[in-house]
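Computed from the coordinates by the stated procedures, all read-outs in this text should not be read as laboratory data. None of the values given here were measured: they were computed from a predicted structure. Cβ atoms are built from the backbone, for glycine too; each structure is taken alone.
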Structure 1
Amino acid sequence: MTIDSLSIEMGKKGLFYYPLYSVSKIDGQWIYFGWNEVHRTLDVVNLAELKYLRSISFQYEGPDGVGDVKGLNVINYDSIFFLSSQQLALVNSASHIVEKWGVNDKNEFSGFDNIKNVITTEESFNILYDRKRKKLFTKLHHPNYKWCDPNLAYYFESYVAELDLVKKEFRSLEIPYPSIYQEAHFGLRDVPSGMMGKNGELNFTFSISSNIYQYSTTEEKLTVLGGTSDFTDNMAKSLPIGDCSETPKSMKHNLLNVKYLHLMFDPYRKLYYRFHWGEVPENRADGRFSAYNDKPLYLSVFDFNMAKIGESEVDRKQGPVWSFVTEEGLYVIKARGKEDILGFNLYKFS
């Protein structure tokens with residue numbers, strides 16, 4: 001494994017990182033699309049040339065308005081999916097809506113109950129699109145249940161929505177939260193991370209555990225895989241339900257425990273990658289409280305059959321949540337530098 005440091009000048013209106021982004025191979029070149037919430041633009045970067053290309057502006061309201069953008073998936077320049085609170089829109093590079101579907105209060109999908117469900121996203125769970133089957137997957141929220149409910153009722157529901165864009169049908173997939181969530185509370189640690197796998201399956205991880213979950217969308221079968229770490233705990237400690245609503249205690253619990261991130265498939269080397277943060281003590285050696293910058297960061301590499309072939313500690317001054325794979329290797333957003341420089345660490349594997 002070798003690591004290259006990459007920098008891209010984004011101009012005065014560019015960002016040093018994009019919480020919401022999509023990467024697509026177009027005409028043989030990998031293109032990075034970052035949603036710039038400040039200027040409501042999609043900032044476009046050629047990764048091979050390390051060059052900012054242009055920014056595409058989008059309206060909030062009106063006939064071509066894309067609303068409060070929460071999800072993004074770019075197929076090509078003229079097939080850009082935006083998910084907002086009230087619609088899913090397919091938009092072209094001229095900023096015109098080609099097709100749109102109402103969601104949530106504006107729902108147009110049969111089988112959807114906007115009282116029981118909300119279609120949404122999380123930082124670790126962007127919208128996922130299956131090109132072959134024309135289906136889109138996103139996170140499912142259940143507003144009828146309280147977050148700090150002692151009965152933990154929320155965690156008996158599925159957390160994945162399937163939207164059939166051709167038939168305009170909604171389906172809640174039979175993917176329950178791991179059983180441990182039905183027995184104990186973990187504060188701010190209940191959000192799943194979702195990614196597409198090698199054969200169109202959905203790969204899920206949860207920050208509290210090293211377990212990896214794979215769901216076959218064709219066989220409708222859920223498989224639990226290993227993924228244990230040799231360096232850290234493989235399970236976070238639970239949080240007393242009485243401390244759930246106290247934000248400082250939930251934040252402290254989140255800081256001190258391990259945190260496992262999403263699983264990424266590398267089709268070019270037939271590998272899987274996953275980062276995770278290690279645990280830290282409450283206090284540093286000098287007596288000061290620990291901070292997130294004190295947490296060690298690890299990278300695990302798995303083979304095609306999900307057997308671990310390597311694990312090592314890596315530079316913690318990078319953003320593993322914002323990572324993706326191309327033929328070149330594994331891209332990870334670098335720590336903040338200049339405001340107008342977008343930086344990556346590029347992990348190359350041989």
Structure 2
Amino acid sequence: MVRKLLHLGYFIKSADYHRLRQCMLYVRDNYSIGLPAQFAAMMRAAWEHGASFHDFYDFRLFAEDIKEKQWATTVDVHYFHKRMNAQNKRHIFRNKYQFLVKFREFAKRGFFHIDLSPPNELKSWLRTQTQFVAKPIDGEVGRGVELIRCDRFSSPELIIQYLKKRRLLLIEEEIQQHDCLHKLNPASVNTIRVVTVLRNDSVQVIGSVLRMSCGSFVDNFSAGGIAAPIDSQTGKIIGPAVAIMPDENRYERHPLTNETIVGFQIPYWQEVLETIAKVARMIPEVRTVGWDLAISNEGPVLVEGNDNWGKTTMQIPFERGIRNVLLDAGV
């Protein structure tokens with residue numbers, strides 16, 4: 001009882017009420033389900049199944065039973081992460097600078113911590129850049145990420161001053177994505193999310209998706225992006241891209257470029273799998289990670305890893321849940 005009350009309190013505190021209202025009105029107008037009925041069903045799903053208010057709409061629980069497609073809810077995934085990942089090692093994934101230091105070999109790009117890097121070395125690097133990416137050290141879902149154009153500042157000192165004021169303490173060389181991915185969507189670096197589970201030194205891939213923006217600089221699902229399911233063996237996109245509710249469109253072509261999504265072959269897929277197999281073993285105490293990779297013309301580039309990866313991106317594009325997969329993997 002206490003645990004369920006805590007879960008419910010978290011859902012109330014963390015909900016995006018603007019999007020929640022959009023979803024409720026959309027369902028009322030398109031499915032003829034009144035707001036009181038939606039609210040009652042949403043609270044029941046939260047209490048009985050640990051489904052957040054957004055789970056209720058993203059998994060269309062207003063229209064179907066949660067067990068029908070084995071949806072893994074917010075609470076399911078929270079306890080899966082807690083069971084699989086050692087608390088004293090999570091900080092490596094939640095501090096983006098520490099992550100890049102640990103996985104430098106696979107990051108394949110220059111990066112600096114504004115407060116920790118030698119000032120002269122930092123300024124010298126800034127003088128060589130046209131533009132670069134700046135991030136909060138502990139940011140999530142693309143929040144706070146900026147593309148910094150150096151010609152808007154008269155000196156490296158002013159750039160550093162701006163970054164410190166904005167708490168953008170991690171700066172990185174901009175990734176130049178593969179030509180075919182750039183053609184698919186040039187507005188952002190389109191990244192691959194691969195979720196792995198490490199079991200007795202064996203790396204299992206739970207799922208893979210290609211994430212694309214729809215005009216934004218970041219491609220995150222929760223920031224207005226779309227995601228398409230990938231066949232993890234071949235690297236080919238096997239279904240349309242989707243967004244989170246209330247957008248129910250299925251995108252067989254990118255909405256901005258009109259480039260075909262379904263059937264698109266991710267370049268260097270074998271190299272992606274080889275990279276994942278290596279990095280997933282580097283911190284064995286963290287047994288499940290959502291790895292984000294970009295693809296350059298030379299091969300895979302590791303962007304970041306998430307010990308608390310989001311379950312929505314791994315389920316909605318496939319139109320099925322992963323609850324049974326998590327139960328099997330967590331034994």
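Work out FRET efficiency 1/(1 + (r/R0)^6) of positions 121 and 233 (r between Cβ atoms, R0 = 41 Å, to 0.05) for each of structures 1, 2, then name the structure with the largest result.
On the way: 1: 0.90; 2: 0.40.
Once FRET efficiency 1/(1 + (r/R0)^6) of positions 121 and 233 (r between Cβ atoms, R0 = 41 Å, to 0.05) is tallied for 1, 2, the winner is 1.
If relative contact order in percent (Cα under 8 Å, 6 or more apart) comes out at 19 when worked out from the coordinates, which of 1, 2 was used? Working shown, then result.
Numbers: 1: 14; 2: 19.
Source structure for this number: 2.
As an exercise: Rg/Rh (Cα atoms, Kirkwood Rh), calculated from one structure in 1, 2, equals 0.97. Which structure is it? Working shown, then result.
Numbers: 1: 0.95; 2: 0.97.
Source structure for this number: 2.
Can you say which of 1, 2 returns -10000 when helix-only ellipticity at 222 nm (-39500 (n - 2.57) for each DSSP H run of 4 or more, over all residues; to 500) is computed? Numbers along the way, then the final one.
Working: 1: -1000; 2: -10000.
Label of the originating structure: 2.
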